[in-house]
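Chemist: What follows are several structures.
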Structure 1
Amino acid sequence: MSTLLNTSAINPLRRVDYWTGGIAEHFFKTRFSPLGPKPFEGWMKGSQVGPVTIRAINGSPHRIAREPTEISQSDPEHFLLYLARQGQFRLGQDDRRCVLTAGDMGIQDTSRPSVVESPGSLSLFVLSFPKQLLGPSADHISQQTAQRLSAKKSPFVQLAAPFVARLANAADRGDLSSHESEGAFEMLLTILQTVHSDEDGTALARHSQGKTMLSQLRAYALEHLHEADLGPERLAQAHYISVRYVHRLFAASGTGVAEWIRTQRLEKLMKALQDPALATTPIAAVASSWGFTDPSSFSRSFRQYFGKAPSMVRKEHLERTFTHDTNLLSG
């Protein structure tokens, strides 16, 4: 992990402003205040696993409040998954309050008022998940925040907590390959869903999440069909998911990514070739405007899909239009 904040070299009189600004930069705007007579001391390190950011934080006693004013000014629309390593801290949101100690986990929604308070020195990991990755299960999770997920009471948390800690350490050392990071990201999503889903709801949440994400991917693709670089890599980057996951979602629907995009473009081209406003525009130029940069490849795909050449489609449409107009005039 790279060091993001460290108060050791900061004048004690400036540390509140320094830490407040640092949290705003790496998380969101808050109201930060030290607790106790001593100057605040702390450091923050960070790394990334796919679209999930991991922060390791050590700090002396302090309080962080997030009020409606701060939320209106900046909201990343994330869930924060806390894993306490040492010490204890209080997490509050809505009408819920809990105390987390070493090995416990808890969740915070950045879109609603909350408070985190540490009466003593603490050490913790914070994992930040974009809500859009969770689909319909995000609404359920948002109603279960600020609850203690105890390693002592839950076998799953007992298994998950060491995994999260070791993953953070592996990311810190740069041990994860790109392929391993994609797999780790999907495992983190499963952890977040599982700790706040009942036995019957977990599989349904995952299924709904996949359907919602596929709908989002398709909507984005339709908006960007005219862009030649549209493909699985672009879709993955725009939605903070792995390329492998993009392929998996489309494959589950029965059509691969490239095939689905090509089909949508061909349908748009068929309409364009019958548009009177484009009657004098070269067919290659029309094809290029819908992302087909290779004329021969486009012509071959068009013929295979529609059973006739694009030039024939245009010719037949023009002839039908001319015949229709002639009949109207003669009548």
Structure 2
Amino acid sequence: MFIQFILKYKKSVVFFFTILTLISAVSTLFVSTNYNMVDYLPDDAPSTEGLEVMENEFDGAMPNAEVLIEDVSIQEALVYKEQLGNVHGVTDVTWLDDLVDLQTPLQMQDESVIESYYQDGNALFSITIESEMEVDATEDIYALIGENNAITGEAVNTATQQTMASDEALFAALLLVPTMIVILVLSTKSWIEPIFFLTAIGVSVIINLGTNIFLGEISFITQSVAPVLQLAVSLDYAIFLLHAFSDERKKNNTPEEAMAKAMKASFPVILVSALTTFFGFMSLMLMDFEIGADLGLNLVKGIVFSFISVTVLLPALTLTFYRWMEKPSTEV
């Protein structure tokens, strides 16, 4: 009954998934990305408890970066402080003038305090960078202070992780997708089949990303890694179905008959494969480090949507554009 419904209303199924994909693509624009890995620490972790104590004891945000400017005078350091405070994303800059009166000679001040911020002509600033502004702020600070000076701290680490995660995910996608296309072209008999494969899985990836709007936010690691992993682990679902369809067509069945038999024959195989990865990704959700739950939930959703896309959209899509699959065999 289910199979006959899909085959009978194949164009409606394709139209429904098209609309759902467009809605999901728009929804991704409203999903917040969390770049603060501290938020994913367990509540009973010493680091979490320590941060809570500091937040209760001190007013305002805690400094999350330090900037070192070499070979500057007191007056030049004050100019740098003002410039650092004007960087977009920087909410606070602390330096020596916030702790001592610079009108009084430094030799008469507490030496330990002085050396914490200014020593041998080098000025050390404590700054606070707004959450989710780490990348832009650190780039602007580097442009301001030049190559000979330095910036370090939690915000810098976060910015580096964001950049690396995005770059590595992009590199993986650029490597994975062409490789998959080459393999699929060599292993299929029609040029359109790889497009069907990638369309079905691509739709499920977009829907998965769009449904994150119901979660409110996801980590930048999940945003970067989950789509690539989902694409990689679920492509075999589509291969199982279309290979079964090709085998049934060789038996002189009509396209509809061949697809119905292929769906029935491949469904147990696809289901077992999906369940294997489903429970594997669910195990991530048992981690104390909550980034595992964030990533695991997204991958579990991805497997479900990939399974639905392959068993519902792919058959409808294949039959809707089946005449394109026949072209190579008729032209030979």
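Chemist: Thinking of 1, 2, which structure, once distance in nm of label points 7 Å out along Cα→Cβ at positions 100 and 316 is computed, gives back 6.3?
Modeler: Going through each structure in turn, the value belongs to 1.
Chemist: Looking at structures 1, 2, which one was Rg and Dmax of the Cα atoms in Å, for residues 188-307 alone calculated from, given that it came out as 18.1, 61?
Modeler: 1
Chemist: If relative contact order in percent (Cα under 8 Å, 6 or more apart) computes to 13, which of 1, 2 did it come from?
Modeler: Going label by label, the one that fits is 1.
Chemist: Which one of 1, 2 has log10 I(q)/I(0) by the Debye sum over Cα atoms at q = 0.12, 0.14, 0.15 Å⁻¹, for residues 108-291 alone, as calculated from the coordinates, equal to -0.73, -0.91, -0.99?
Modeler: Corresponding structure: 1.
Chemist: Next up: If Rg and Dmax of the Cα atoms in Å is computed to be 26.9, 97, which of 1, 2 is the source?
Modeler: It traces back to 1.
Chemist: Using the calculated result 6.6 for distance in nm of label points 7 Å out along Cα→Cβ at positions 68 and 268, pick out the matching structure from 1, 2.
Modeler: The read-out comes from structure 2.
Chemist: Tell me which of 1, 2 gives -21500 when you compute helix-only ellipticity at 222 nm (-39500 (n - 2.57) for each DSSP H run of 4 or more, over all residues; to 500).
Modeler: 2
Quick note: the coordinates plus some simple rules give every number you see, no bench work behind them. These numbers come from a predicted model, not from an experiment. Cβ atoms are built from the backbone, for glycine too; each structure is taken alone.
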